[in-house]
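Pasting the structures here.
Every read-out reported here was derived from the displayed coordinates using simple, explicitly stated rules and does not represent laboratory data. Only a predicted model underlies this, so the values are computations on that prediction, with no experimental measurement involved. Cβ atoms are built from the backbone, for glycine too; each structure is taken alone.
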Structure P
Amino acid sequence: MTLSARQSAMIRESFALLRERLEPASIYFYEALFARDPSLRAMFRDDLAGQGMKFMTTLGMVIENIDRPETLGDRFEELGKGHALIGVKAAHFPPMGEALIDTLRNELGEGFTDELEAAWRAAYAELSERVIRRGGIG
């Protein structure tokens with residue numbers, strides 16, 4: 001990804017803090033997502049805790065490879081195609097990004113600085129673009 005070394009380090013460090021509270025963070029993420037776009041609720045199974053943990057695990061894997069996105073090409077394609085199969089559109093990614101930012105802000109509190117937010121926004125923009133492109137999401 002085209003992040004600076006400092007941004008990558010900040011993202012890794014903040015996600016390490018988030019790992020301590022993955023389950024409540026993952027539930028908060030979906031609550032924030034559905035508050036932003038209630039129509040998305042129908043795309044998800046009833047087990048939001050399990051779905052949320054899957055999301056956070058995938059996010060963790062991406063963050064571990066944040067400086068080597070080429071190693072994730074197949075994973076981006078798999079994620080994109082899987083999301084396309086359930087009806088996810090490119091327009092669904094912005095509310096997901098905002099829900100992620102809300103979650104990070106909620107979980108990290110004052111540690112979620114403007115600089116850290118900018119790093120996460122840049123990383124999410126690039127990640128979502130890769131998933132959309134590799135998965136053929138319209």
Structure Q
Amino acid sequence: MLKSLKIKNFRALEDFYVEKLGQVNLIVGKNNSGKSSVLEALRIYAGNASQELLQRIAQEHDEVYSIENGDKTTFDGILPFEDFYTGRKFPEDDLSILIGDNENPDKTLSISTVYIAEKEVTVLNENGVEEKEVRNFHVSKKKINP
């Protein structure tokens with residue numbers, strides 16, 4: 001059980017914190033203030049941010065969740081899961097979504113954006129013959145959009 005709750009950079013919750021949680025907690029607020037986002041963040045935390053769960057949540061909101069899923073292909077420059085971040089876009093400075101117990105960092109889940117670039121490299125196969133191969137490399141967002 002979480003003793004406190006911290007949610008950062010998730011949907012409308014840029015920096016949300018509840019100092020003390022009980023066995024039963026009541027969430028109240030105006031419309032569109034983030035109540036459902038708190039519950040959704042807890043759902044992600046409980047599900048350990050599994051790929052299937054993140055895709056299901058994005059689908060429920062009719063958000064982009066895959067580049068290769070037919071009619072949900074990237075449109076208007078929106079990338080998969082971009083809507084999960086505050087401001088509905090990936091952060092410029094590699095901020096992560098954090099969900100967890102503020103008192104215990106070991107119980108904090110971190111979701112980060114990773115950019116991957118493909119590069120063709122020359123390698124030696126098992127017979128010592130050179131072959132071309134495409135490999136993936138992690139790159140910063142600044143290298144993609146200079």
| said: Given a value of 0.65 for FRET efficiency 1/(1 + (r/R0)^6) of positions 17 and 89 (r between Cβ atoms, R0 = 35 Å, to 0.05), calculated from one of P, Q, which structure does it belong to? | reply: P
| field | Label whose coordinates, when helix-only ellipticity at 222 nm (-39500 (n - 2.57) for each DSSP H run of 4 or more, over all residues; to 500) is calculated, return -23500 (choices P, Q) | value | P
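Can you spot which of P, Q the value 21, 19, 13 was calculated from, given it is semi-axes √(5λ) of the Cα gyration tensor in Å? Walk me through the numbers on the way to the answer.
Working: P: 21, 19, 13; Q: 36, 18, 14.
It traces back to P.
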| From P, Q, which structure was relative contact order in percent (Cα under 8 Å, 6 or more apart) = 22 calculated on? | Q
